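Below you'll find a set of structures to go through.
Each reported figure results from applying straightforward, stated rules to the coordinates on display, with no laboratory input. Being a predicted model, the structure only gives us computed values, none of them experimental. Cβ atoms are built from the backbone, for glycine too; each structure is taken alone.
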Structure I
């Protein structure tokens, strides 16, 4: 396979490996992959709406309702009326979610060094800059619905 044709598959494979790592090492949290990604996305982007979170996760907004209700019941999440649209709710983690976020982050911290073995700082910096550009380029594509 030519390197350029292999690119998308390698990126997907890396994502699959990380999902496996998180799934195998976070069972004590009692959270599934979508729940973990939801919590971390809200942590990284406080104030995003349920619709924005659903778009980020590539799922239907209704599919998040049960997850977000569980977060509220666990006192990990609070919802506030969005200033730009009173029908929308902005999502914010509460301090009670901090230990969960720390455990999620610790999994990455534990396995990231092994994933970066043999990659120097310049290579890593160039790679991160490249995939950020790719992400921006892909995000600009208009899809038909």
Structure II
């Protein structure tokens, strides 16, 4: 079962503004340095499109997949495989700025586990209730905080 990430206006705005700032920071040398040659412009363009492409790919390709024995989380080049037995608890969080996260919304859940880098991962499934029901079926030992709807 595959779940897409929820995307809110705040996050799309944040990614858009970040992309514009990156674009401007790469365009300024082009506008103000008359010594740049075609080769320099090509390198700047490749770096610019690679960085912005990575940012957008990481943001808009997020999926959370329930496999037979693990939860597979991917967003762009970032991936996590969390066996169901390694998940201990799940709770709602609005703190999306710290920790290990593969999300695109302020309405996130944090999955505490013994498998990921910092012992937890923050995600934002679009259909949170159905996601939590599926997680509870596959990992009955998981404690789900009361604020989360099942």
Structure III
């Protein structure tokens, strides 16, 4: 599946250190109609953001080498439009403290991992609508 923003399909960077979870979530998101690129660490996430454009990032919080909080702070500190890329913390932690740390680090949303991923799909739908609205607005301005 190789759709682009003109189809209102979100291009997502998935950051998940578990190979199994990364594969399952990638397949799940692609089946939902999203284009997904996946990496395994915070350092890889920063490198990916620098070298490609994404509509949003879904990032596990507990990552090797550099955790999700630190990676989010580095992305927010980039000297380009990419520093505004929406980031969704995706964690198994239900702790309000962890949620606050993520949001304080610059993440836009905090979603708890579940078997159904209903909350994640709901959050992605919100960003898909924003992207669609922005594309429609840009198309009208160009006319």
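Starting from the value 5.8: which structure in I, II, III was distance in nm of label points 7 Å out along Cα→Cβ at positions 41 and 89 calculated from?
Working: I: 1.6; II: 5.8; III: 2.2.
Value 5.8 for distance in nm of label points 7 Å out along Cα→Cβ at positions 41 and 89 corresponds to II out of I, II, III.
In this comparison of I, II, III, the computed figure 9, 32, 35, 20, 4, 0 for P(r) over Cα pairs in 10 Å bins from 0, in percent is attributed to I.
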